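Readers should treat all values here as calculations from the given coordinates under stated rules, not as data from a laboratory. As the structure is a prediction and not an experimental result, all values here were calculated from the model. Cβ atoms are built from the backbone, for glycine too; each structure is taken alone.
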Structure P
Amino acid sequence: QVVQRLTQKPKLTDKEVTALECLSSSMRAELRFEIFKDHLMRHPLFRVWTNISSVTVTELCADELDFIFFQEADDIFHPGNECEMAYYIAEGTVVYTQDPES
């Protein structure tokens, strides 16, 4: 697992591109909407929400959404810990197993 992780090139997010800080906040919000749009439009709720108020969905993308890149065998949930966010699987698969005692 260590060798695999050391040889994988980490994926870059828009927040790690310092040049984007030069954009106006409205332009950054539009950029983030375009980044997330394809994923959001796969869900019926977000399709309807975008049709009703694209401004609100653009604000959601600007302020609340982020990509998190997990690697094979990463733990997303931990027994006894409260989950503080929702996850949308954009690529790959997740196997969820729960110990009956947790």
Structure Q
Amino acid sequence: MSRRIEGVKDEKFGHIVRILLTLLKYGDKPLTVSELKDKAKIPGTAFFSHIKRSLEMAGWVTFKVNPDRTITAHLTDDGRKIAEALKNVEDILRKANII
């Protein structure tokens, strides 16, 4: 696998982790796609759309179209479990001064 492809996969992984952790942090407060993109620091709408599709296909996040035409993101039960596991790993790494 080329370094470029590995870099893209690593970047996508980082974006997915940030999205899941951001949704976990905000709990039951729905975030619009725009708010989520900004709070999780995800650049580029086209790339975000690709990640959005991956999260939906994995069954970790659902996206709801609201009457005002905004789209909000919501963790599923499986998504919450994954996000909580990621948060635990993050806490362990912080405690060990690795990140």
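The figures follow:
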read-out: Structure with the greatest value (metric Kirkwood radius over Cα pairs in Å, set P, Q); value: P
read-out: Ranking P, Q by FRET efficiency 1/(1 + (r/R0)^6) of positions 16 and 40 (r between Cβ atoms, R0 = 25 Å, to 0.05), the structure that comes out highest; value: Q
read-out: Which of P, Q leads on relative contact order in percent (Cα under 8 Å, 6 or more apart), largest value; value: Q
read-out: Origin of the value -12000, where helix-only ellipticity at 222 nm (-39500 (n - 2.57) for each DSSP H run of 4 or more, over all residues; to 500) was derived from one of P, Q; value: P
